[in-house]
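Heads up, there are several structures right after this.
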Structure 1
Amino acid sequence: MAHHCEPDIEQKFHQLLHREGIEADLSEQLYSAYLPVAKWVARQPQPFVVGINGAQGSGKSTLSQILKLLLQQQHRLNVATLSIDDLYKSHAERQLMAHETHPLFATRGVPGTHDLSLGTETIRSLLSDETTTIPRFDKLTDNPKPRSEWPLFEGVADVVIFEGWCIGATPQHEELLSRPVNSLEQLEDPDGGWRRFVNRQLQHHYPALFEPIDALIMLEIPQFEKVQEWRSLQESKLSADNENLRPMDSEEMERFIMHFERLTRHMLAEMPERADILLSLNHKHQIDKIKFANNR
């Protein structure tokens, strides 16, 4: 199949992959997935907010950057990106939650550990004709970076890409919360107080954060067990890029991922049917299938 694409787009695409430490040849995916997705987004009425959902290690930030590159270079659009990982509450705020609500809230990640007003205000500002400071969180210090280090975005964004592991998540039915899904829940949340609090957050507070999303893209992993494998690869790359960052060992990683397991399995079960674009990954971490919803 002959591909027609500006040579500089291909070059920038490969430079981006190199910068991200992605050695696989994703040239075919540029044509089969990334270019069609960018073209679809560019056709939508603007401003347009795209949510990208995917389990840890699935490649959300890479997809965001590739999409941003293609929308800017090929479609000449003004694109802003925001990660839910940059909306975490401070270490002190989560310690207070751990003390007052449940000890498991000391670990960042689940609904309840994000600064929702910061997220909604950032998206509102990006869709307005003003200067926006885009939040940045420092995982090394486990705290937001000083505001002076947050990047600035000028004017109205044509497209806002909002990515994160629980973007667009819906609450579970109450009866599903009674049975623990792993040993963390069984041993450290035996009465279900932590998971019920997380579920109430999704029910009552997160809809306002997700409301501006016009279309949801899901990176669908082949099975939950891939999370630890792919997250470990991500961890190794992060620590290689930053000598001060010690990668988690396998036990720490397993415990950390258990915090995300319930909601990740729930999203894998119900989100593919309602995603506007479903990108299904195979066991080699490549996009195997792409499905556009018929309603657009």
Structure 2
Amino acid sequence: MPELPEVETVRRGLAPAMVGACFSKVEQRRPDLRFPLPERFAERLQDRCVVALARRAKYLLADLDDANVLMMHLGMSGSFRIETRKGARQPGEFHHPRSEAAVHDHVVFDMSNGARVIYNDPRRFGFMLIVPRAELDAHPLFAGMGVEPLGNELDGALLARLFAGKSAPLKAALLDQRLIAGLGNIYVCEALHRAGLSPRRAAGTLARRNGAPTERAHRLADVIPQVLREAVEAGGSSLRDHRQTDGTLGYFQHRFRVYDREGEPCPTPGCTGIIRRIVQSGRSTFFCNVCQK
């Protein structure tokens, strides 16, 4: 499933084609994706204009000029591609052909600026909803959602407050969307390695008895946005189905320190450890047992 950097990369790619443009035609080629598409979906979007395109966790949010928001989630295999009058833009050293089977092109947006935005999803785990802007924060998918890891709120003190008293493994706590929204398996593994913290460490150990943050909490709070920003700038990671909107693959997988590197030497200077893989809550965790404590 695309993680936060991949979704942010998609947002940045879609913005020039969608923001400030209107839906001149909306083609809905099936009644549902993961969920049924909203009633009168195409009709409700027709001639509406996109005021802004934002991201919350792993959701894309297109603000419309009628006070509604088009909420879009990529699911496991969903992706967008952009076609213009000059043809599809698919440059990139890591490019390989995207499926053009019409059966997987489920939603097509023809924009007033001449761009065509096509949503393709072979597994149909993605979805689109139309939600009133005023009701967005209370929507069941957003209510109780944690802080943004790229926001200004994330610091050592916040991590200490979120994790105080928790005996759950640190990795599990970081993946809890009620605490921090949008973090996924890949980047949690990478952040924990950079911070030198074991994924099996109890989350509560990042807070002192009086609730103050430990040095470990400050260190982790520094590296989480660092890893995410690097991944966004690199275009995300190209695991399984992720593509940028221009059809190219992300580059960040070439910077992985631990993820999917089981059996390789730890890249930390001076460390003699070997990257290990364990399973936590059904997910693969990659880490160094020597330098991550």
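Bear in mind these aren't lab numbers, they're just calculated from the coordinates by the rules spelled out. These figures come from a predicted structure and were not determined experimentally. Cβ atoms are built from the backbone, for glycine too; each structure is taken alone.
Quick notes on this structure:
- Structure from which -6500 was derived, helix-only ellipticity at 222 nm (-39500 (n - 2.57) for each DSSP H run of 4 or more, over all residues; to 500), options 1, 2: 2
- Structures 1, 2, by distance in nm of label points 7 Å out along Cα→Cβ at positions 18 and 258: label with the highest value: 1
- Value 0.95, calculated as FRET efficiency 1/(1 + (r/R0)^6) of positions 34 and 162 (r between Cβ atoms, R0 = 30 Å, to 0.05), assigned to which of 1, 2: 1
- Structure with the greatest value (metric relative contact order in percent (Cα under 8 Å, 6 or more apart), set 1, 2): 1
- Which of 1, 2 leads on distance in nm of label points 7 Å out along Cα→Cβ at positions 194 and 210, largest value: 2
- Origin of the value -0.26, -0.67, -1.52, where log10 I(q)/I(0) by the Debye sum over Cα atoms at q = 0.07, 0.11, 0.16 Å⁻¹ was derived from one of 1, 2: 1
- Distance in nm of label points 7 Å out along Cα→Cβ at positions 58 and 218 from the coordinates reads 0.8; which among 1, 2: 1
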